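Take a look at these structures.
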Structure I
Amino acid sequence: MTTTLGRHGLSVRGYDIEHVRVLPGPRGQPAFGASPHDGGGRPLLGSRRRPLIQLSDLALTDRRTAIITIFHEIAHHRSFLAAGHGGSEYEAERFGERMYHRFARRLA
């Protein structure tokens, strides 16, 4: 997936994207993805020492869901850098959708 995104001008090389079978979400419901940070707002790092994005099985049900989830989590990472907090779910989802549509246009 990451190679395909990069070939279409949507590089995610600045992040470590890792699969986690199940991610606990808010109110005990399973989550699609996570962009974990420590108590000081610093991103947890993946195996290559880059900010970690975790994707659950839910996120990997199809290409569209995976891409939206990846960029949703990137939006949270960017918000932490810019504002010191993860930002809103609404804005993160909008960013994920925009990036998916950019990818889809480039495939056409």
Structure II
Amino acid sequence: MKELVGGDGMKLIAESKKTLSILLVAILFVTANQIPGVQHVTARIATNVYINFKYEHLKLSYDSVEYSPQLGDYSVAYKDGEGKRYGFMVTPKAMPIFIRHDPLEPAPE
């Protein structure tokens, strides 16, 4: 059987399995994000990654997450060491991974 498949054939099969695995994980992620509890967790993770990359020096700690039906976005709050709250807006509702509002960014002029 090895002779029929050969080295290139095995590499193609391995790449196909890897692609299929990535596609399956993506489909599961999108499907799971239809559940509100998973959406809350996704919004929190997205802001956590964003804050760790951009504001690590501020040592912000997670406070709360809630969905705003008026805006259709998630509001994720963090606190600094002095207790001041910062609310980040994360969108869209179905898969909240984009930071729509960053209260620490200077407003455009």
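Looking at structures I, II, which one was helix-only ellipticity at 222 nm (-39500 (n - 2.57) for each DSSP H run of 4 or more, over all residues; to 500) calculated from, given that it came out as -16500? Don't skip to the answer; put the middle values down first.
Numbers: I: -14000; II: -16500.
Value -16500 for helix-only ellipticity at 222 nm (-39500 (n - 2.57) for each DSSP H run of 4 or more, over all residues; to 500) corresponds to II out of I, II.
Here's another thing I want to ask about it. Which structure, out of I, II, was relative contact order in percent (Cα under 8 Å, 6 or more apart) calculated from, if the result is 20?
II
Taking 68, 32, 29 as the value of Cα extents along the principal axes in Å derived from one of the structures shown (I, II), identify that structure. Show your work: numbers first, answer last.
Details: I: 42, 28, 28; II: 68, 32, 29.
Of the options listed, only II reproduces it.
Ranked by Rg/Rh (Cα atoms, Kirkwood Rh), for residues 38-77 alone, which of I, II sits at the highest value? List each step's numbers first, then the result.
Working: I: 1.03; II: 1.01.
Max of Rg/Rh (Cα atoms, Kirkwood Rh), for residues 38-77 alone: I.
Matching task: 0.05 is the computed value of FRET efficiency 1/(1 + (r/R0)^6) of positions 14 and 86 (r between Cβ atoms, R0 = 25 Å, to 0.05). Pick the structure from I, II. Present the calculation step by step, with values, prior to reporting the outcome.
Numbers: I: 0.90; II: 0.05.
The structure behind it is II.
Tell me which structure, out of I, II, gives 24.6 once mean count of other Cβ atoms within 10 Å over residues 70-77 is calculated.
Working: I: 24.6; II: 16.8.
Label of the source structure: I.
Just so you know, all these numbers are worked out from the coordinates, no wet-lab data involved. All values reported here derive from a predicted model rather than from experimental measurement. Cβ atoms are built from the backbone, for glycine too; each structure is taken alone.
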